[in-house]
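Listed after this line are the structures, all set down as structure tokens.
Every read-out reported here was derived from the displayed coordinates using simple, explicitly stated rules and does not represent laboratory data. Values in this document were obtained by computation on a predicted structure and should not be read as measured data. Cβ atoms are built from the backbone, for glycine too; each structure is taken alone.
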Structure P
């Protein structure tokens, strides 16, 4: 997928006029790209549309209209767009109770490196986590991580000919798998591959 350019973005005024319709479209689009891994971890697979929306929302929220600020947002978010040989996802760890969340984030240290994708009967492909900055420390992991699943040519071809996709987590305090992924999610993700 091509990275976003300055010319791909709407002005703040134009975006404000169309925001409600855009928001409805993106919510539906994102729904077909989300995988719940148990009750507390969600993967939201990014693509050009989801990243475009995130940038537009950031520009709106922060009232960014100067060229330098817009280019900074493009530089920050463009790395989340898959390049045809990978899947990229935002991983959210969610516990509503603040005390339980703090405890679980301590227990789940390293969980971001234990998320895997499998194509057919192949070996698991573990996510490469948080390439932008470290999101865990010696005490806890973060509630949000950015993951990249890098696929070789063989894996891409096997996915394209119809082998099932599965996703899971292999952590001592959190182990779950979705095997296979529902067809609608699988089909949406396959559009990310060359």
Structure Q
């Protein structure tokens, strides 16, 4: 409901708008003279305030209306809410159990064995990473798996990528490989820092 607004005319000056509660406060604080005039919305002329002074003095601030009670749910709605709450609780419990299981019993993924594709030509070797992970610091050895073998270090090779390695950059104690003098008969590729695996290859 729209609050009543009072405009007061005091000594030729207009003040307001005021609510009835504010007018009551000004009256009790003796800030309103007895000859004060007032006007409200809908009035055509000002009137003496003493016409409504009893209403001002007896004014009591209306109490706030209590909130309306929530509507009662139908049985179907109440059942749906219960199912929704139980679903949330079940999902929360499942998430906690999964987190504990993951933390204390992590899934062990078996390592993927190294898989390389190798093609040999007179001038170079093409090495293909057939794994689903990147190779880092892998070595390729030619003809021999010993420390005296010609070898080349692959610093990194992404999955599915091919690396062309010129034969002349393979080295053994400072001596480089010469493809026209020493043909390639065997190729060894390191699976890790210490283990080499003999690899089949194709000739171009």
Quiz prompt | At a computed 0.95 (FRET efficiency 1/(1 + (r/R0)^6) of positions 30 and 150 (r between Cβ atoms, R0 = 41 Å, to 0.05)), which of P, Q | solution = P
Quiz prompt | If FRET efficiency 1/(1 + (r/R0)^6) of positions 14 and 94 (r between Cβ atoms, R0 = 35 Å, to 0.05) is computed and equals 0.55, the structure in P, Q | solution = P
Quiz item: Given that FRET efficiency 1/(1 + (r/R0)^6) of positions 6 and 142 (r between Cβ atoms, R0 = 41 Å, to 0.05), derived from a single structure, equals 0.00, which label among P, Q identifies that structure?
Solution: Q
Self-check item: Answer label among P, Q for the case where relative contact order in percent (Cα under 8 Å, 6 or more apart), calculated from the coordinates, equals 23
Solution: P
Quiz item: The value -11500 for helix-only ellipticity at 222 nm (-39500 (n - 2.57) for each DSSP H run of 4 or more, over all residues; to 500) was derived from one model only; which of P, Q is it?
Solution: P
Self-check item: Winner on percent of Cα pairs over 20 Å apart once structures P, Q are ranked, highest first
Solution: Q
